[in-house]
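Throughout, read-outs are computed from the coordinates displayed, never taken from laboratory work. Everything numeric in this text was worked out from a predicted model, so none of it was measured. Cβ atoms are built from the backbone, for glycine too; each structure is taken alone.
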Structure 1
Amino acid sequence: MSTVADEELRLLSNRLDLAFRETGDRIAMNPAVTVVNTTEGPDLSLERLEKIEEPASLIALRAAIDARLPRLDLPELIMEMQARTGFAGV
């Protein structure tokens, strides 16, 4: 008996397998990536990436988002959600 979830999982599995194989095929073309043989087996080695400076627009966007986010006390929020839902009850 096939369900919608089974079909979705099959499609996602196929996509993941394809992405894995395509990535493996492209490793040889990327000079920043090498496979190093260690005593524990092959290990992927990546060159250090150069830092890219953030554009002013990204800095401004981050500041605008931070200004809109509410400030809250996490323990207080957890206690309030417990009082409303009883999620921590046994």
Structure 2
Amino acid sequence: MPPLCAEHVQLSLRQCPFLRHTEHAVLRVRKPHLHGVSGTLYRLTDHGWHTSDTDTLTPYGKPQHPGMLASRLHRELRGVTVTEFP
């Protein structure tokens, strides 16, 4: 998930079990734009804490969800080209 430089692609392919056992593509991204976060919403009620069943996406610059426990960072990829492995 984190961006990799060309120098470390082969190392990641050797060490990451997920990358070793799945198909993947190498992308060059001209403008990786941080878009927002997603996670579990927590809401306090008279009967205790309730959580959302699915993750909720909250874009940066939009009204935020109080009580969200963020677990994923989302990027919008602009200027994407598929490249060969280095």
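Tell me which of 1, 2 gives -18000 when you compute helix-only ellipticity at 222 nm (-39500 (n - 2.57) for each DSSP H run of 4 or more, over all residues; to 500).
Matching structure: 1.
Here FRET efficiency 1/(1 + (r/R0)^6) of positions 7 and 31 (r between Cβ atoms, R0 = 35 Å, to 0.05) was calculated and came to 0.95; which of the structures 1, 2 was it taken from?
2
Name the one structure among 1, 2 that Rg and Dmax of the Cα atoms in Å of 17.7, 57 was derived from.
Going label by label, the one that fits is 2.
Thinking of 1, 2, which structure, once relative contact order in percent (Cα under 8 Å, 6 or more apart) is computed, gives back 10?
1
Rank structures 1, 2 by distance in nm of label points 7 Å out along Cα→Cβ at positions 39 and 71 and report only the one at the top, that is, the highest.
Going through 1, 2 one by one, distance in nm of label points 7 Å out along Cα→Cβ at positions 39 and 71 is largest in 1.
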